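Coordinate-derived values only; no laboratory data. What you are looking at is a predicted structure, and each value in this text was computed from that prediction instead of being measured. Cβ atoms are built from the backbone, for glycine too; each structure is taken alone.
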Structure P
Amino acid sequence: METPHPLLAAIREAVRGPGWAPGRRPTGGRMPSLDGATAWLNSPPLTTEGLRGRVVAVDFWTYTCINWLRTAPYVRAWADAYRDAGLVVLGVHTPEFAFEHDVDNVRRAIGDRQITHPVAVDDDYGIWTAFANMYWPALYVVDAQGDIRFTHFGEGAYEESEQVIRHLLGEAGVGDRLPEPVTVDASGIEAPADWADLGSAENYLGAERTDGFSSPELAAIGATRRYSTPSRLAPGSWALDGAWTVQPDAVRLDEPGGRIAYRFTARDLHLVLAPPSSGTPVRFGVRLDGAPPGPHSGDDVDDDGAGTVREPRLYQLVRQRGPVPERTFEITFLDAGVQAYAVTFG
């Protein structure tokens with residue numbers, strides 16, 4: 001198993017779930033160096049000095065983060081709408097999980113999200129450290145003189161962020177060439193969360209940082225153990241069933257037929273899943289309160305609850321239509337080797 005970057009321990013202390021962020025912090029300071037990038041996608045290498053004279057929106061992300069996924073349509077819209085007016089949207093992909101260090105996985109995520117603006121691959125946390133950043137997603141808006149004029153962490157503040165971009169472009173002398181403010185109609189996994197019915201918190205599944213583990217067997221870190229699911233799960237609790245290895249950052253299934261159960265209240269449920277290192281696909285079946293999800297299936301399952309893990313990413317498994325009661329989610333994997341990292345809701 002790959003050793004996580006040492007900054008992740010501090011990040012996970014500050015971050016209450018994958019991608020959680022507390023809002024805004026004071027602005028100020030100069031845009032730091034981009035020399036820490038380990039690769040560039042959609043662009044040749046960029047420098048802070050070379051961007052002087054342009055308004056820059058720096059978007060920190062990691063591709064499995066549901067909070068970032070829900071901001072992505074707005075960032076894309078700004079990049080497209082204001083490119084000719086002088087805005088540079090710069091994505092900085094700083095990975096959380098080991099598989100997010102694989103540039104091919106990042107490249108695939110860029111294609112899936114239809115991102116065409118430059119992306120700096122920040123595998124060594126060089127740019128993250130230079131900005132003293134602590135959150136996914138994080139937005140820094142820099143004026144044409146290179147000063148950071150606005151920051152926002154997490155979802156929301158889209159209208160305010162766009163107004164800052166428009167104001168700084170006006171300061172740079174292109175106010176008469178600005179298009180109308182963007183209109184965004186996000187759908188699928190990028191759709192806004194159903195905040196009114198969201199009653200479950202994000203959770204990691206690995207031993208390093210998890211809450212609510214309820215299998216009666218004591219977790220054996222780094223060794224195969226057979227687990228069982230209790231007859232009842234309390235709200236927000238989860239359990240394993242079958243032969244699993246509990247790792248620091250994930251749980252790995254060691255025999256076919258293993259199951260994860262979770263008691264939750266939310267419109268959407270997602271899991272960050274990865275196939276075995278061999279890349280062999282893993283088939284699975286989803287149940288809600290013991291029945292196929294039917295109309296409540298997410299983008300990555302059919303109405304019968306069937307789906308396949310083919311690449312490491314976030315999978316949308318439940319999207320409820322209509323009322324959102326407390327429910328029990330179960331996913332059974334028909335093949336061994338899958339790894340499950342985190343559960344998120346929307």
Structure Q
Amino acid sequence: MENHRCGKSSFSFQEMPVIAGWASVAGKKESEGPLKQYYDVAEKDTYFGQKTWEQAERHMQELAIETLLKKTGKTKTDINLVFSGDLLNQCIGSSFTLRNAGLPHLGLYGACSTMAESLLLSAMAVGGGFAENAIALTSSHFASSERQYRFPLGYGGQRTPTAQWTVTGSGAALVCAAGKGPRIRSCTIGTVVDLGITDANNMGAAMAPAALETIRTHFSDTGTSADDYDLIITGDLGQIGKELLLSMAQKEGLNLGGKIADCGCLVFDRMKQDVHAGGSGCGCSAITLCGYLLNKISCGKLKRVLFCGTGALLSPTSSQQGLAIPGVCHAVSIIGG
């Protein structure tokens with residue numbers, strides 16, 4: 001395939017990779033939210049039948065792959081490559097999912113931007129002729145993330161108004177060189193941006209500057225604007241991060257044309273579900289993309305979407321040392337097939 005680099009950070013495809021299939025697995029709280037009708041698997045058991053939350057997250061990824069293969073009529077032997085990641089230390093959710101599966105695997109850590117990162121890299125591998133197909137996969141789990149990044153649930157600590165609820169869910173998408181389905185037109189690789197936010201309960205503010213930088217760069221590199229999209233959707237800024245993004249864009253004179261939405265604001269009903277500022281986690285943008293957005297694009301309700309996965313690049317160690325939280329955002333332009 002002939003590909004073209006655009007500007008400093010973006011690239012486009014003459015022969016666009018196809019998202020030939022997708023699958024989503026959602027937890028109990030998520031399956032009670034506004035997007036519940038779009039999930040392939042909705043589980044009421046937080047443990048997903050496993051002994052620990054971490055094993056539950058592994059099982060979610062297994063279910064996502066199994067569901068994806070079933071929906072697309074593929075087997076594991078048909079798959080060339082898997083890009084996957086999660087929020088657990090050393091990405092054990094992904095590596096334990098794929099152990100002994102016989103699938104070539106590249107593990108990723110982009111925090112909550114991992115769905116966009118894995119989709120972008122899948123498009124690069126397929127569009128560059130290095131693979132006929134690739135799976136983009138990620139997950140997160142509320143309880144495992146709370147235990148790792150903040151406090152054990154048994155501690156019963158009060159959540160601040162800026163806090164977001166980590167989504168329990170997993171999403172998987174199959175990117176192919178040919179076929180039917182939504183197509184990937186172009187991608188923008190984000191840069192790491194640090195606003196100086198140190199509060200691990202205010203990650204929306206930490207990620208908003210990276211989202212702004214990537215959207216601005218994408219427009220500049222590809223010669224597009226908000227007018228070229230039906231929807232520009234960020235990964236999981238939540239309500240506060242989304243408002244900050246809009247405020248920063250307005251101050252810089254960047255017209256977003258009223259097209260901005262956020263996965264963290266869509267996945268839950270903030271008025272009826274106690275999620276404070278909204279959803280977050282790798283699974284947030286994953287189940288929104290692989291449950292809601294791709295279905296809307298596939299049926300023609302949305303014709304062109306800029307999917308902007310955002311991630312807060314912190315660790316328990318960096319938080320304990322009081323370090324600021326850098327953010328990153330990767331953008332994937334998806335159009336109807």
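Of note:
- Sorting P, Q by mean count of other Cβ atoms within 10 Å over residues 115-122 from high to low puts Q first, with the largest value.
- When relative contact order in percent (Cα under 8 Å, 6 or more apart) is computed for each of P, Q, the one that comes out at 17 is P.
- For FRET efficiency 1/(1 + (r/R0)^6) of positions 67 and 195 (r between Cβ atoms, R0 = 41 Å, to 0.05) computed as 0.60, the structure of P, Q it came from: Q
- Answer label among P, Q for the case where helix-only ellipticity at 222 nm (-39500 (n - 2.57) for each DSSP H run of 4 or more, over all residues; to 500), calculated from the coordinates, equals -4500: P
- Structure responsible for 2.7, with distance in nm of label points 7 Å out along Cα→Cβ at positions 227 and 251 calculated and labels P, Q on offer: Q
- For distance in nm of label points 7 Å out along Cα→Cβ at positions 171 and 203 computed as 4.5, the structure of P, Q it came from: P
- Distance in nm of label points 7 Å out along Cα→Cβ at positions 51 and 123 from the coordinates reads 4.2; which among P, Q: Q
- Value 0.90, calculated as Cα Rg over 2.2 N^0.38 Å, assigned to which of P, Q: Q
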